[in-house]
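Structures given as structure tokens follow.
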Structure P
Amino acid sequence: MSQTFLYNDFSKFLGRYFVDKIQKISLNAGFTCPNRDGSKGNGGCTYCNNQTFNPDYCSTDKSISLQLEEGKRFFSHKYPDMKYLAYFQAYTNTYEAIEILKRKYEEALSVEKVAGLVIGTRPDCMPDELLYYLESLNKQTFLLVEYGIESTDDNTLRRINRGHSFSDTVDAIKRTASCGILTGGHVILGLPGENIEHIVAQAEQISCLPLSTLKMHQLQLIRGTRMAYEYMRDRKDFHLFNLDEYVDLVIDYIQHLRPDIILERFVSQSPKVLLIAPDWGIKNYEFTALLQKRMKERGAYQGKLYGLRKK
């Protein structure tokens, strides 16, 4: 733990691997999901609208190379010597024939100043054949595979139409980490039916997994999603945290996390035109500053209460 941060910061983590400044560039490779195309379900996750995290340059009518070049132009004015990670973000980026996946990954790596890959996917979409390929690729370049965990509760996973169980998550993360691949996870705090005690207990379950990194963010209600419709119809299982509540929830959560997990993100910012609630009007860096201030006030730090909850 550094003197500046009371948790393991992602930028310092990247500093272990890169001398240059590193920026992720989000990509939309044109994939879908098994709970969208009918193989496991239809309609996708109830909270999901991929427009919330696709920047303007990120479009399926553009090649991987073109998306990366446009992303580089967007960021390069800040740091001319910056290097980039190609972030396969939209939908499920391991859900395609392996030869197609290889072509897209390798196209990204062929672009000048791209120094590695981040691949976002679902726990039920990592066949062994692809994992063996990624194990080999990992020996040649920086690679982080990020799994959407969302919740550790199977009842919640069914309710939000994930189409997989928590045991699927455990299996995928263990198989990936055992290959020596950096393995990340993503969770949503405040899903319907999950109270504060439930959410904080999740941190201990997450800590049992061989994760290198973790992202978390608040539940957001997005226009055009099934969850937004459910909220408008019946709000009894929803609690949308105000900013102060959420800061304290995050502190409680990370105090119960394993001390060595790298924390990449605490909040998400959806476009205002799509966001129904909560609208805190705060930037990511402002939230981080507020979080650190509150942690100092509370004498809190990552892992302080790890392992202390009653089993």
Structure Q
Amino acid sequence: MRILITGGTGLIGRSLCQFWLAQGHELYVWSRTPERVKGLCGDAVHAVAELRELDQVPLDAVINLAGAPIADRPWTQARRKLLRDSRIALTNHLVSWLASLPKKPAVLISGSAVGWYGDGGEGVLTESSPVQSSDFATQLCADWETAAQAAEPLGMRVVLIRTGLVLTGKGGFLSRLMPLFKLGLGGKQGSGQQWMPWVHLDDEVALIDHVLHHAEARGPYNACAPEPVRNQDFAKALGQHVKRPAFMAAPGFVLKLMLGEMAGLLLGGQNIRPERTQDIGFEFKYKDLKSALANL
């Protein structure tokens, strides 16, 4: 297959490139820094600076994962604009370009996040659940999904991947936590009762591959292991994994003072089940946190 990937140099995108190159697919990565693509994604990947370079390439699928990291910096007005532009404006541009093609790819698989639901409290959430609470992250995800769904009138199948916290030894939020936990400075955030939906990177990649080849898949799918954990249980499990105590709690009011509205990413949560994901026959390799951490 000929596949275009946006966000190919990111955490998930790099693993997707390695996975699909091994399967013999022809990959194109649209990037603002095309000179970095081969070093990060593989020598066989075609780097694309402008979409018009692909006007004559008969693509089979588009994977849209581009987006600036949401939790790296406080949400100043400038940061909010960057977060929206890197997701929504980019997706609008991508769909406009797709509309100009005489022959459209069959499918657009677009990134989203469990933040779409907002803070769900204790309620069990599936892909059919409505938004639970509204904040900046919720609206960001909603507008991102709406932008991607504009490809449906073009005759394309649109799949939305609502991703939880991605566990990997290759970077991501776990790499930021590990130094603290190894020093015995890890612990819960706030009450520790909030739910943490998570997914192993290998399962994230496998799910995207699954919906690519599953012609009936369309709409939202939760990329979350079927056994979410509470924040305090995650901290305890990670502490046990590195053989250190995990009792250095971060009080909620301190996080709110430091991070403002962004603290909601840590203090809120979602008790999510991947109902539609499992209904299309996807099998998670890492269903529980213990097995995921052991692998990493």
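Below, the figures for the structure above:
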read-out	value
Test item: P(r) over Cα pairs in 20 Å bins from 0, in percent calculated as 32, 62, 6, pick one of P, Q	P
Distance in nm of label points 7 Å out along Cα→Cβ at positions 84 and 260 - structure with the largest value, from P, Q	P
For log10 I(q)/I(0) by the Debye sum over Cα atoms at q = 0.14, 0.16, 0.24, 0.32 Å⁻¹, for residues 92-139 alone computed as -0.33, -0.43, -0.96, -1.43, the structure of P, Q it came from	P
Entry that produces 124 once volume of the Cα convex hull per residue in Å³, for residues 108-219 alone is calculated, selected from P, Q	Q
Winner on percent of Cα pairs over 24 Å apart, for residues 36-187 alone once structures P, Q are ranked, highest first	Q
Identity of the structure behind 3.4 (criterion: distance in nm of label points 7 Å out along Cα→Cβ at positions 68 and 228, calculated), options P, Q	P
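Each reported figure results from applying straightforward, stated rules to the coordinates on display, with no laboratory input. Remember, it's a predicted structure, so these values are computed and weren't measured experimentally. Cβ atoms are built from the backbone, for glycine too; each structure is taken alone.
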